[in-house]
Structure I
Amino acid sequence: MIFAATQLDDAWLIEVEPREDQRGFFARTWCRQELAAQGLDTEVAQESLSYNRHRGTVRGLHFQRSPHEETKIVRCTRGAIFDVIVDLRPRSPTYLKWQGFELTAENRRAIYIPKGFGHGFQSLTDDAEIAYQISAFYAPEAAAGFRYDDAAFGVAWPLPVTIISEHDLGWPAFTAGALSSPVS
C-alpha cells in the first residue's frame, strides 16, 4: 500500500501496489501493520456498502459526535465518485478546510478519513458502489451532519445535484456550536 498525504492534516490517500502477471494482479487493500506504521487507526468494527443508482447523487456531509467518532477508509468498488472530506477539529491547522478526491473502480484509490472529519460524496456515474471500513459501531444518537452546500466549507461539487435525501437537506448550517460535543 502507498500512503500519500492530502492537504488536510491526518487524512491520507491510499493507493494499491498491484503485483501483476499474466492472470491479472493481486494487491493488498488493508494491512494493520502498514496502517500502524503510518500512525493510523487500525480498528475495524464494521464494514458498510453504499449503492447509488444515479449520477449526481449526493450523500453527506456526515460525521459522528464524540465519543462515537469514526475513522473510515472509503473505496469506490463500482463506477466513480467525488469523495469529500471536511476537517471539523477546532484545534487542527486545517480546521474547516475541505478536499475532494476522485475515487473509481479503475484507480482503486481509497481515502483514510480520521476521527473528527465530515464526509460526503457525489456519484459521478450511474450505479456507483462504495465500500466503507469503519472503526466504531454506528451510534444513531451521535449521527450528525451539515448541508452539502454549506457556505462555511464552500465545497465545489463537480456535477449538478440530481438526488439528495430530505434527511441530508435537513442538516443545519455550520456553526461552531453545532459541534456541541467537542471534536478533537
Structure II
Amino acid sequence: MDRDERLQVEAAQKDPSKFEALYEQHFERVYAFVVRRIHDRAAAEDVTAEVFHKALAALNGFQYRGAPFAAWLLRIAANAIADRWRRSVREVAVEDAPEPMVEPDAGASDRRADVFRFVGDLPADQRRVVIERFVEQRSIREIAGRLNKTEGAVKQLQFRALQNLRTRMEGTDA
C-alpha cells in the first residue's frame, strides 16, 4: 500500500466520511472481481454494495500488514460471494421442507417501520436512489439515466443514504 493510500485509510478510520475516496478509488476493481464470479449484474451490484458496507463497518479493525487496501476489500468480496453461494444452497435445500409456524416478531416490525420512516427523512435525491435501488431493484446505470446523473454520482448518493440510515438505526439500538 502506497503512502497516499495509507493516509486515506487512516483518515477514513478517524472520520468515516473520508471513506468516500477509498470507495471511488476501489469500486471498479471490486465490482469487476465480483461480476467475474457471479455473472449476474444485479447480484454483482448487490454484493459489491455489501462489500463496501462491510468494509466501512470494519474499517477501524483494518491494520496495514504490507498488502494493499484493495487486497483486504477483495478478501471481503470473496467471503461475501462464498456466503451468498452458501445461502443459495441452503435456500434450495429448505424449499422442500415444511414451513415452521413462527410468531410475528414485534421487534422486527418496529425496525422495518423505523427504516421506512428514516428513508422518508432522507434528502430527496438520496431517498429516490434508495427507493429505486432497493425497492424497485433498478441498477445504478438505470437510476443514473432516470436522474440524469453520472453513475458515480448515483453511487455517491447511495453511499451517503446508507451511511445516514446506518447512523439513524444505530441511534435507535441504544
Structure III
Amino acid sequence: MKAPTLEASWSGVAKFLHWLVALLVFTQFALGWLASSWHMSPTKLDLFVWHKSNGMLILMLVVLRLMWRLVAPAPPLPASMPTWERAAAHASHALLYLVMLGMPLSGWVVNSASGVPFRIFRLVPLPAIVGPDEGVADIASLVHFSLGLLLAALLLVHVAAALRHHFIQRDNVLRRMLPGRTLSR
C-alpha cells in the first residue's frame, strides 16, 4: 500500500470553506425549524433575519468554494475505489452543491415574492428577484422545504460515506478533509 502524500489532501482554503459551510448549514436547520415554529413575536422575526442572512452567506461561500475548486481541484479519489463508487461520490457532491445553491435561491424567491424588504444581517439590502406574488411565494416555499429535506438526506449519506471510508475502508478520504491535518507521512 502506497503511503499517503501531501498532494492527497484538500487545500487549507477548501477545508476552511467546507467546515464553515457545514457549520452554517447545520445552524440553518436549527434556525429554520425554530423560526417557522416560534409564535409570532419579535424573536420570530429575529430568527428569520438570522436564517435568511445565513442563507445568503452560505450562497456566497458555496459560490466562492466552487470558484476555488476551479483553481485548486479536488484531490483524486483512492485508486482502490470501484468505478460505481467514484461515480456515486461525484454525483452526490454535484447534487450537494446544486442543493446548497438552490436552498438560498429558493428562499430569496420566497422572500421577494412575499413582498418583504430584507437586509442581510440588517445591514445590506437584498434586492427582490421576483415581484410580489403569493402563488410564486407558495411554490418557492414548497421548493425550499423540499430542498431542505433533500439536503438533510444528502448530508446523512455524505457523513455516513465519510465514516465508512474512515472506519471500514480505512483510507484517507475523511482524514484529508480534517482541519490541520496533512497526509505527508
Exercise. Check the numbers for distance in nm of label points 7 Å out along Cα→Cβ at positions 77 and 117 across I, II, III and tell me which is largest.
Key: III
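One of I, II, III was used to compute mean count of other Cβ atoms within 10 Å over residues 61-68, and the answer was 19.8. Which one was it?
Computed on structure I.
So helix-only ellipticity at 222 nm (-39500 (n - 2.57) for each DSSP H run of 4 or more, over all residues; to 500), computed for just one structure, reads -1000; which one of I, II, III is that?
Computed on structure I.
Where a number appears in this text, it was derived from the coordinates with a stated rule and is not lab data. Please read these numbers as outputs of a predicted model, since none were measured by experiment. Cβ atoms are built from the backbone, for glycine too; each structure is taken alone.
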